[in-house]
Structures are given as structure tokens and as C-alpha cells.
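Take a look at these structures.
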Structure P
Amino acid sequence: MTFRLFKQNRMIQNGIILLLISALLSALGSHLRLPMVLSLFWIVNAVIAGLFIRKPWLHTPLNYLFCYAGMVANDLLFSGWAKEAFTINFANILFIMITAVLLNRLPSFNSGKTSITNVMIIFPVCLLAALVSATWGVMASPNVNSGLAFFSAVGAWSSEQFSTGLLLLPLILTIGRKNSYQWRFTSVLPVIAVALLLLASISLGGPGSLTLPLPGLIWCALVLPVSAVCLITCMIGVVEIMLIYLNIITVGTGFMPSEVTPLISVRLGIAALALTPYMVAVSMDSIRSLNRQLAIRANYDFLTQLLSRSGLFDSLVSEPFRQKKPMGLILLDIDFFKSINDNFGHDEGDHVLREMSRRLVTLLGEQCRISRFGGEEFAIVLFDTDAAEIYQQAESVRKVVSDQNFIIQGTEVAVSVSIGTALEPAGSEDSNWVSVMNRLISTADRNLYVSKRGGRNQTSPAWLD
């Protein structure tokens, strides 16, 4: 049973959950407010925007009201604000609205598949949302009394929202997505490299040291799944900002409360670097997906979805090899298939091939390898078997084809197959199953033509050879 926090048909329940999330994250952000400046990390906007993008059915005016209510409630209860709780929190809604509206136009984000182009769009969208949000928020603040203070506050507010958005949004958009990555012991190596490079940046200090973890993050992007890369990147960005604020990594003269400009600079630098691993990871994910598709096209027959001839041989290469282990082959050919194509057309011939593959898979299941060997010819490979079992299986195949007519253009048509079988244990001269298979093909092919010459719709067993 899968737990889902949000359910599409529960509008009020979803709204209450969003209200609670907004209130809790706003409270967290309030506790992270720095002396005389803004919150070190105001994460509620990026989290809510990410949810609205991941689940577009949450992106409704009613849910904006629930989120706004949660933010206002936090400030009324814990910040001691009155009117400002209503005006300043509208800046948060502006960030969420701009980000969600613009990125929801790219359906790839909520489908789980994206491209480098779409990833790059996050940068200007977050920048625009941060600037608009900051401008409104500073205008609504009662303590900004001069032009210099206004621009300084806008810079601090927008840089925080920009960097937090670029660190969190990729993580929220990718976390929990299904992937086929298989974790290995070596998967931890790039993560260790990132940690060591972060320690090196702490030791060296200076603004340039902030980029030291980037090669490790790129390594992560090359070998790890996208969601893991986004998580590691987010953690490194957060840790670097905290280390700089605590003056553990020094840049310039340090961070006193009045010295906001260095913190703005650091946040912008981290924001600029944050998307790089994400773009590399998305690119590698696309390459892996393309390679999987190419492998499927090369190894599987498009029409029947069975293994192709090359796919069958590739699977035999990866099959654990053991000498003296018996390997059997059933080779079957549809009788008079050319006449089916000539009388009913090639589309109906394709229908017969698909129905043939369906019957074979239904009969044999996972116990053997089934391949469309070429044209109207199919191959079935079995291991740890004997001649009697192969003959029995071959007869079952022949009967499942001939005992039930095929429906072609609304007419029942009798279809049969001729079958040849072969059996041979792996010998001392063999290094894998491919060489055994080549000998079996030759034997089974001879037996197949014995069946053809004998009148078709029959099986010639392995012991004939």
C-alpha cells in the first residue's frame, strides 16, 4: 500500500495539509532569521511552488488561500506582526505564483522527464520570482526609510530567495521519482569526493574555495541518479552558506550583521553553481534512457516484442556458463506463411506473427527464452533439459498453434508449424553458450526440414540426429 500525502479528490484535506506545511515552514524560517537581516533560509516558498509543479491539480486559487493563511497565522502568533503579517506574506505568494505558473507550462517537470533546456529555464524563473517578491516585501516593510536601505534590502531578500529556490526546486521536482539505478559499493566514491573537497574549501578559505566541491558534484552527476545529485547539491549549498555565515569559511572581512553585501555575493555564486550538476545529471539520464531504448530496439523484435536474433545471442553471452550443462533448442517455422501474406495481406501476416508470439509466451512463460529468429521462424532455448522434455515442449507448442484456428479478417484460418529440436551439452572447447547455440541451430535446422519434407505440422526430435 502506497502512502500519499495529497489525494486529487480531497480538496479541503489537501488545503489543510498545505496550510500546516506553510505554517510549519514559515515558523522554521522565522527561527532562522539573522540579526538585523532576513532569514538565512526561507524555504516555504520553494517547497510550495515545487508541490504545485509536481502536482498541478494542487495549483488552485483555494490552495493559495490556505498557504497564505498558514503564513499569516505564523506571523500573527509568533512574530508579533499585525498588518505586516498580511502585506509582507503576499510577497511569498508572489514568488510561489510566478514560479508555479511559469514552470507549470513545461509539462516535463510534473511527468518526471525533463531536458537541459527546461532545467535552464528554472534560473530566470527563480530570478524573476525572487526580484518581484523582494520588491513587494521591502515596499511593505515599515523599517525601510531610504533608497540605499531599499536596494540593500531588495538585494538581500532576492538573493536569499533566488539561491534557496535554485537549491530546493530541483530536489523537490525529482525526489521520489522512479529510476532503474542499481546502487553499488562504488556509488559512494563521488559522495566521499564531495565531502573531501568541502573540507578542502574550509581549509583554504576565500570566495574561490566555494567552487571546490563542484568537480565532485559533477562526478556525482555522471554516475548517480538525478534525485541523489539534487539532494547532494542542495546539502552542499546549504552547508556552505551556513559555514560562511558562521565565519568558518572566510571571504573578505567576515559577516557582521551590517555586512550584507558579501552574503548576497556568496548566495548568488552558489545559486549560479547549483544548476550545473542538475543539468549534467539530466543530460546523463537522457543518454542512459536513449541507450536503453536503443538496446531494446536492437535486442527485441518490434512486432512481436520477443527477443530478436541478436538479442537472443546477447542474452546467451550473459548466461552463466558451465561445462556439461545441457542446452536445448526448439526451432519452428510457420507453414505456408507466404500464402497468408499473399491471400490476406502483410498486415494480417503481422497479426499472425503477433498472435503466435502471444501463444508461445502464454504457454512457456518465464521458463525459457523465446525469440523471433527471423521472418516466420521462432527459436526457443531451454537449459538443464533432456531430449524427451524438449520433444514434449515442442509438441505442446505445435498443438497450441494447430488446435485453435487463427482469426484473419473475421475468418477462421488453420495455421500450423513445423518444428526441429536439438540438444547438446557444453563441451570443453566452448567458452560460452554462443558456440553451443551455433551447433544447435545447425542440428535443429536439419530436423526442421525433416518435418517440412515429412508433410509439415510435425516435430522432428533431437534424437534423429
Structure Q
Amino acid sequence: MTSQFSPRLPAALARSLRVAGLVALFAALVVPAQAASPLATADQVALDALAVQINRTNGYPVLKAEAKAAYALAYGGNVSAEAASRLDNAIDELAFSAIQKSVNGDPFNPKVYWVDAPPRNWPGVSVPGGRYSYDNPDNIYRTIPIDGSSRYVIKGKRTYPGPTDVTFSLISNPNSQQTVAILTGQDLVVNADGTYTITVDNTPANGRVNHIQSNGQARQLFIRNNLGNWNTETPDTLSVQRVADGRSYPAKGAFAIAADAWINLQESILDYGVGALGLKTHTNPVNTLSSPSISSTLGTLTTQASSFGYFKLADDEALVATVQTGGAGYVVFPVTDPWLVTVDPIRHQSSLNNVQAAPNTDGSYTFVVSTQDPGVANWIDPVGLHEGTIMVRWQNLPATKPLAGGPSVQTQVVKLSNLANVLPVGTRYVSAAQRAQQLTDRAAGYARRVAIQ
């Protein structure tokens, strides 16, 4: 295996600060003592700063070229000019996500780290996007590195109303994300004051609530906070402590982190390019969505049903999708670009969940994907793209699968001129002013995630 990470990196960092010193510097100086958002932590900004530093000195050009080729092959060849215009960005974000996984990849010095998100800015740190494989704009994705022989205590604090759904997935690989164990929001015991404690180790619960049993395969705790209402729901505050075992463990150096990122990027090409884009998505006919299914790999929850597909639409066409919730507590319909990455979900209504969307009279939801705004409340904006990808999610499903009436989705393509004839009776429409207010509220809701005092 030929290394692509830069041999200049350790020397460059040594001339400034050691990696641990860099993290400590940003933790102490960049973040205020108290942050409005539970995501704007000292560790978050410090890890972001380290990821940015490593990204600047490691281009991974060969792997990026391999990734582009694999994604184009999964697409089916003959990549359109529109799709091609998005490919470089998708691979750049994929590479940065590989670095983000690595900077918080030390299970002996674990931290809580927000990943798989659009670009953001902290004081003194401009962070690129690290989105990949159907990032969900509702989700706060956070990671904690885990060693199967260690013990961890995770402290949480909920600000009400809390997230619509919460899951803690113990996974064996940060890329394929094979699930080892899971703690769902339904099973999470939260105290009256909003606090909770989760333990992770390789022994049985033995009466402990909120316990996740790990094993020798466990590598990461992958945490999802699904925000249904962006303007009122807040992600939980989280911290982690590894229980001391009488030994000290030095922090990983930048050279080792860059090497781990190389492996992550290499695996991501297969998992997301071949797996998610090719096998999950492009095996379906265009402008259709697969029947909902449950999987334990490629970042899909074991308690979640998912449906995949891709669309190609003319300016005068719309994809109409009607989703039956199947009793799910959380449902979301997002569009992503041809390479599984959201385009601008902050300023555009490129996703809607069952809290945000207007339901049909029978409790189902009908969404309209089109490049032109049809005036429908449940319009899904592909941000000018005529082609893209879709992953519908159903979470917090009933424990007992019904004989009929489970999660489902039906699609059809119609001319915009005929749209009103196929929409359900009672479909909600919005005025230009109401649409503008939707977008204003959406941007304000997202801003809460990165707000600092």
C-alpha cells in the first residue's frame, strides 16, 4: 500500500505545536466558556481545527481520483455535465469526512465530535463540509471512539423539547458502520431534570440502565439526534469519560491520524461509491424508490426502514411521492445531489420531515420534487438540479410489524401543468410570502446549531 499522506506534516506541526498542544490551544482560546449550542464545545472546535490542519497538508490525490472513477461507474457511466459539476465537491467532502473520523479515532482519549455536516465557521476556524452517503439535514451526527476492552461513561443533558428521535449505535467500523449494539430513544432512561448516564463496556448490564455492551469488534459509538422542529428542538449535550485503568495513553500524532484517514477514504470508496450509490440506489429504475427495507450496514439504523432511488426531471416535470408512515415516529424525505450529498439544505427546502410537512387527510405525506416551485407546501427543492438521489427514512417504528399498513412510498412523474390533478384532495398550498417565511425559519433553525455566545 503506497502512502499518500504528506511526510512534511509532522515537521510542519512540530514547528508550531504538537497535536495535543494544538487541541488544547483551541479548546482554551477559541471557544467561549459557555456556548448557546451544545455542539459548540471546546473539543468540537479543537478537533475541527486539527482536521482542517491535516486536510491542508494531505490531498490524497490518487485516492480522490479512484473515488471519482468509482462513483462515476456506480452512476452508470455517461455522467451528465450537471452531475459532473458536483463530483469534485462530493469527493472533497468525502475525503474531509475521512479525516474527521480519524481525528476523533483514539479510544484511549475519546471525545464527542459532530460530523457529517455542511461547512461551518467557528471563531478562527473555517471548517469544510464533511458530508457523505445521504447526509440527513435533520440529523446531528456525533461520534465517540470505543475500545472493546475499555469502560466508558457518557453523560447527557436534554433541553426540552428534546430531539424527535435519538439513537446510540455501537459500530464495528466507522465506514461500513456494521452495528454491534444499539440503544434507542425509546429505551433511553432520562431523569426528571433531563440528565442521563450511559455506560459502555464488554460486560452485561446486570441491572444497569442505559448500558451498551461492547465487544472486541466495537470501534465507535455513532450517535444520532434527529431534530423534527429545527426552531425548538435542541440536540442533547454530551460528554464522555474513559474509566481510568492506571495507565496513560499519549494522544495520536498527526502522521498517524493522516494514515488512518487514508484507510477511511479507501474504505469509503467501496462502502459509499459502490455500496450506497451503486447497489442501494442505481439498481432501481429512474424516478422510483425501492420498497422500504431494514439494514445494519452503510449507516442505516437497524431500527430504521429506508428507501433509495434517483431522479431525472425536465424543467416542466415533477416527481410526486406519497409516503405512508407505517406508524413511524419520525419520517424524512430529503433530496441529495447525484453523489448522495445535500446541496444547500440550510437556505433551501431540500428536505421535510413529518414534523415540518403538511400531512394528507389520511395521515400520509405527499412530496413534490421539481426544479420550479409549484406553490405546494411540501415542495422539495433540488436546488436547481435536474437529477439527484433520495433516501427516505422511517424511524421509531412500532415494535410489532403490522400485517398491513406498514411504511411504503409510491412515486410518479407528471408534468407541472398536470400536478394539481394528481395531488390529494386538501393539499396545502403556500403563497410567495409564506414560502419566504418557511425559508427564513429554516435558516434560523439551523443557525441554532452553530450559535455561540
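Odds and ends about this structure:
- With mean count of other Cβ atoms within 10 Å over residues 160-167 computed over the structures P, Q, the top value is the one for P, the highest of the group.
- Which entry (P, Q) yields the derived value 25.5 for mean count of other Cβ atoms within 10 Å over residues 336-343: Q
- Origin of the value 11, where relative contact order in percent (Cα under 8 Å, 6 or more apart) was derived from one of P, Q: P
- Identity of the structure behind -7500 (criterion: helix-only ellipticity at 222 nm (-39500 (n - 2.57) for each DSSP H run of 4 or more, over all residues; to 500), calculated), options P, Q: Q
- In terms of Cα Rg over 2.2 N^0.38 Å, the structure with the greatest value among P, Q is P.
Laboratory data are not the source of any read-out in this text; all were calculated from the coordinates shown. Source: prediction; values computed, not measured. Cβ atoms are built from the backbone, for glycine too; each structure is taken alone.
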